[in-house]
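Structures given as structure tokens follow.
What follows is calculated from the coordinates using simple rules that are stated; it is not laboratory data. Note that the structure is a prediction, hence the values are computed from the model and not measured. Cβ atoms are built from the backbone, for glycine too; each structure is taken alone.
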Structure I
Amino acid sequence: MRLLRWVFRSWLVWRLFGPTFKPQFKAPQGHPWRLSGRTVFVGDEEFLVREAGPEDGDPILLIHGLGGSSLGEWYQIGPKLATYRRVIMVDHRNHGMAPQASQRYEVEDVADDIAAVLDDLGIGAIDVVGYSMGGAIAQALAYRHPGRVSSLVLIATFASHPDDMKWIRQVGAILTRAWERFTGVGTPEVRTGYLLATGAVERRHSRWLWEETHRRIPDTGAQATLAVVRFNSRQWIGRLGIKTMVIIPTDDLLVPPAWQYELAGLIPEARVVEVVGARHEVVWSHPDRILDELNSFLI
């Protein structure tokens, strides 16, 4: 017991007064896509917008997922799309360089933020690609802003969480927040380690990935997770009447494929694409496949 008390006190002193350490990454290290952005006001809040490609190209909006950022998830697909499309990406609420809101919000609020950004850019109808949480946001954008979404591509996403999973993930979000407050480590370290260990992100981008993933705080991360868990489009997703493609990584561990097939089944005439053997990190691990499907679908 005496040893445990000593360890706890030492740890507490370090947490209160000690420095914050970063891992050392082997050279060479580099940034995968040096794409500058600018801010757009939505009310009194500033949102970072990144654009690439010809200004007169057909616009396409890429919406990132939970815990990510516009560069963090689209840096492989975005540059290739930008050779012929006007690519637009937004760091949405509580992610990347967007405003950090510790109060409760919903996926629908994020969709409204993005609609306001598009208004500022002078963009009307647009093709929308949403990955994971971004897929839920894309659905809400199409529903709440009729005529805004020309075509819809939903990757590794869902219409809702089953009731038996909601409380598990809600409790998980609250416990994760508590752990991160207490220890100073958590989701960013797990996310970074996983993407590097699986080879989804190259080792030469380790330092960039670490910095990109650590632009979050426990409270805002938890609010984003809770918003995702509360999202439910089951009652209206089939009435949108928008050309839709659902891309399903068949070995997804975070959004079970059964949820994704259910989503596709709720959308009349949805094109279903299976990426066999792919997991949730499909936008990193299979960018060329996704690009091929986008080119085939968005013609």
Structure II
Amino acid sequence: MTTPRALSLAAFATLLLIALMMGSNHVAARLAFNHGVDVTTAVAFRSGVTALIVGAILLAHRVPWRLEAKHRRALPAIGALIAVQSLCLYSAVARLPVALALLAFNTYPLSTALWARVLYGHRAEPRVLRAMPVMLVGLALALDVFGAASGLGAVGQWGRIGAGVAFALAASATFGLALVLTQHEAGRLDGRVRTFSTLAIVGVLAAGGLVLQGGPQLPAAPAGWVGLLALTFLYGTAFTIMFTVLPRLGVVGNSAIMNVEPVFALVLAWALLGQAIAPVQVAGALIVVATVVWLGTRR
């Protein structure tokens, strides 16, 4: 058995940069939502532009397309799930403090374990089972589920955060299902081709949503344009780095380091949007992030 190679300083810094960009992307999205942009427009811009960038990279590198029959069946389903996940997560970001929306979404390791059990009969790893109660306690603190920090009480607090939490957990559930299907039905497919396919499908579905709603809902103020352009740039740049830089640094797949994204979002949302949460909620957020990072370090 081989021992995993330690990350180089350059790889570690690059992963932190990606996490920062992803957290900033959601803060920019909230800025856009605050100034007239709707969720479907944001997803369409973000996914469409990023799909074009990734497609250009595939062409430049002459990546071959080798799709088996099961890949042709699985990829549309995975793309549709990621489209739903994107819409749900941005809907949560539009309703909750950005960091709390990302924290609720970051329960997706639990969703992944559940879907793997339901669909493929896989038993959850003992480490995942031990993490579940810790993560849920941390999430309960972060969301202030009893309304103690807000002073609203449980009913008042859930009246304020209920819809946003529901969207975030729906995003977690659909993302977990997409991960399980990807692993079992499209795991052998080149990751670059799989990612381009997913982004393209999300972009097409979001564009279809724009047609149904009568066109994009564009910003009503300059700050909204800043948010829309920034979220598109940050998301596209982060994906480009993952495609072009990480493979050269010897980093394969996702890394637990990138799960610090909610921490970056917490600081940025406080600095740029004036979103602040109580100290006990910050403690809960750190518990969730630490648990997810701990899960991500397993082999």
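So distance in nm of label points 7 Å out along Cα→Cβ at positions 50 and 170, computed for just one structure, reads 3.5; which one of I, II is that?
Working: I: 3.5; II: 2.0.
For distance in nm of label points 7 Å out along Cα→Cβ at positions 50 and 170, the value 3.5 is produced by structure I.
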* Structure fact -> If you rank structures I, II by mean count of other Cβ atoms within 10 Å over residues 130-137, the highest one is I
* To do: Compute relative contact order in percent (Cα under 8 Å, 6 or more apart) for each of I, II and report the one that scores greatest.
  => II
* Structure responsible for 23.9, with mean count of other Cβ atoms within 10 Å over residues 58-65 calculated and labels I, II on offer -> I
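Once mean projected area of the Cα convex hull in nm², for residues 82-185 alone is calculated for every structure in I, II, which label goes with the largest value?
Numbers: I: 8.4; II: 6.7.
Result for mean projected area of the Cα convex hull in nm², for residues 82-185 alone over I, II: largest is I.
I have -13000 for helix-only ellipticity at 222 nm (-39500 (n - 2.57) for each DSSP H run of 4 or more, over all residues; to 500), calculated from one of the structures I, II. Which structure is it? It would help to have the intermediate numbers written out before the result.
Working: I: -13000; II: -25000.
Structure I accounts for this read-out.
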* Asked: The value 1.9 for distance in nm of label points 7 Å out along Cα→Cβ at positions 90 and 258 was derived from one model only; which of I, II is it?
  -> II
* Structure fact -> Calculated from one of I, II, distance in nm of label points 7 Å out along Cα→Cβ at positions 114 and 242 reads 2.3, and the structure in question is II
* Asked: The value 32, 22, 19 for semi-axes √(5λ) of the Cα gyration tensor in Å was derived from one model only; which of I, II is it?
  -> I
